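Every number in this text was worked out from the coordinates using simple rules, so none of it is lab data. A quick note: this is a predicted structure, and the numbers were derived from the prediction, not measured. Cβ atoms are built from the backbone, for glycine too; each structure is taken alone.
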Structure I
C-alpha cells in the first residue's frame, strides 16, 4: 500500500509538469490559448472558470472545454484533454530586498543605503501567493550571530504562506562615545570623547544623535569606556560655585539695582542660588543667569527662610 501511495504521488507530480500553469484566482482565455487555439479568438482576459486551490491540479475534459467555449458563443475543433495546475508561491517569486526596504521604511522610517542589506537565507512555506506582509512584531535580532530574522506571511484569498528572511545590516552612523571611563559629576573636555561608526539598530527607539562633543557639560552618572553618549547622560556645568563673587541684579519696573554678594551654594543656569549680601550680610535668594551673575525676583525671594 505504501509503495502504491508513493507511485501515485510520483505519477501526479509527473503529470503536473505537463499541466498549464495558472497563478491567478481565475482561468483566462490567454492561459489556454496555446493548448486550445480556439480560445485565442477571445479577448485574453476573458474569464473561463475559477482556478484550483494553490498547489492543486484540475483535469479538463473535452466536454468541460466545450462548455466553457459555448458560454462565449465559441465553437471548438477537436480538443485533447489536459490539466491545469495552480502553483504556490516560490522563493524566486519574491523580491526579498525590495520587500525588506519597504517594511523598514513603513515601520521604522529607516532606509538602508545601497549594499547595506545582506540576505543570508530565505524560506517560503508553500501556500497562497500574494502581498508579502512584514510586521514589526516579526523582527528579531540574534546578538550572538549578529543577524536579523524577520518572519512574515503571504496573504491571498484567505490563505497564507509563512516567510522567513535571515539577513544582516551594515548600516552605521557616526556617534560620540566615551574615550575612557568617565566619572559622574566631572566637567568634560574634548579629549573625553571620540567619534566612531556605530551600528544602526532600526527596530529600537531612535535616540537623538549628538552633533558635537559635549565639552563643558557634566555627567549625571559614570560611563564606561566606549559607551554611547546620549543627551540624558549630560547636565550643564554649574555657572556659580560656593564662595564665588556674584553680581546681583534686582529689577522693579524700569529701575535696575545692582549689588554684590557671595555664593553659598553652586547653581546651574536657571537654578536658585543663596548669597550673602556684601553690604548688609543678609541672605538673599536669586536665580543664576550667567557665570557670576544672578537675578533677584520678588521681595519674598530676597529673604529666604
Structure II
C-alpha cells in the first residue's frame, strides 16, 4: 500500500504549477512550512528528489519530478471522480463538466445539448465555452475542457471523436438578389458579384477551396471574423456569402430577410464532431454527454443515416 497521501501530491502539483513554495502556499491557503514539509516527506517516501529548490529563484522540477507531475494529475482526477461517484451512490451524476465549441456551431448545437443533459443530470455543473476552431482543440488537449465540438478540419493528433451530424456549405444572399428565385446556384454564376468572406479558419479555407475546385476567383468585397456580422452585411445587400451552418430562420440578427441556396454541383460535406483527448479516461459525466450528443439528432433535417444510432466509448 502506498505511504504517500493525496494531500502531498496535491501540494506537489501546486508547487510545480506556481513555480515556488511560497506561491503554492498562497494558492492553497496554508503555511509555507506545511507545503515544504509535505514535499520533503513525499521525497523521502518516494526515495527521489522531485524539486531543486533555489532561494529567490523558486523551484525546478527534476526529471523524476516531471514524471510524477504527469502521473499525479491522473491519480488526483481519478480520486476526485471516485469521491463524486461514492457521494452520489452511483445513482446520479454530480460534478463539473466543461464543453467547448467552435463559435459558429455553438448557437445551433449547445442549447439542445444543455436542455437534454440538464433534464437527465440536473446535479452536473455544466459549463460551455466557445472559441475558434484553432483554439478549442488546443484548450481541450491542455486540459481546460472535457469535451469539444468542432468541424472535422485540421484537427490535431491525439483526439478521439464521435460524429454528431453532417452538413453542407450553402450560399446566402439578400432577398432582392437576381438569383434569389433559383433552385440552386453554381459558384461560377457569382463570379462577378461582390462577396463577404467569413475569415474564421478553417471556414475561410474551406470556402476558398470550394471556389478553387470550381475554377472561380471570387470578388471579395469585405472580410469579417464574425458569423452574425457576415449575415447582417449580406442582408443589407453588401454581397453574398458562403456558409456552413444554417440557422432555423433565414433572417439576419436585425431581422432582415436572407435567401439560402444549395451549391451545384454539391459542395463536399462537412462533418461536425464531438472530440476528447485519447489519452484521457472520460469521466462518467463526459461519457453521458457523448452518448446524448451522438444519439439526440442535433439538427433538424439531418438524416438518420448521417448520425450514429449509438456510441460505444472506451478509455
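See the values below:
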| quantity | calculated |
| --- | --- |
| Comparison of I, II by distance in nm of label points 7 Å out along Cα→Cβ at positions 172 and 188 - largest value held by | II |
| Read-out FRET efficiency 1/(1 + (r/R0)^6) of positions 212 and 260 (r between Cβ atoms, R0 = 30 Å, to 0.05), computed value 0.85, structure in I, II | II |
| Origin of the value -0.51, -0.89, -1.19, where log10 I(q)/I(0) by the Debye sum over Cα atoms at q = 0.06, 0.11, 0.16 Å⁻¹ was derived from one of I, II | I |
| For helix-only ellipticity at 222 nm (-39500 (n - 2.57) for each DSSP H run of 4 or more, over all residues; to 500) computed as -4500, the structure of I, II it came from | I |
| Structure with the greatest value (metric distance in nm of label points 7 Å out along Cα→Cβ at positions 28 and 92, set I, II) | II |
| Among I, II, structure where relative contact order in percent (Cα under 8 Å, 6 or more apart) as derived comes to 19 | II |
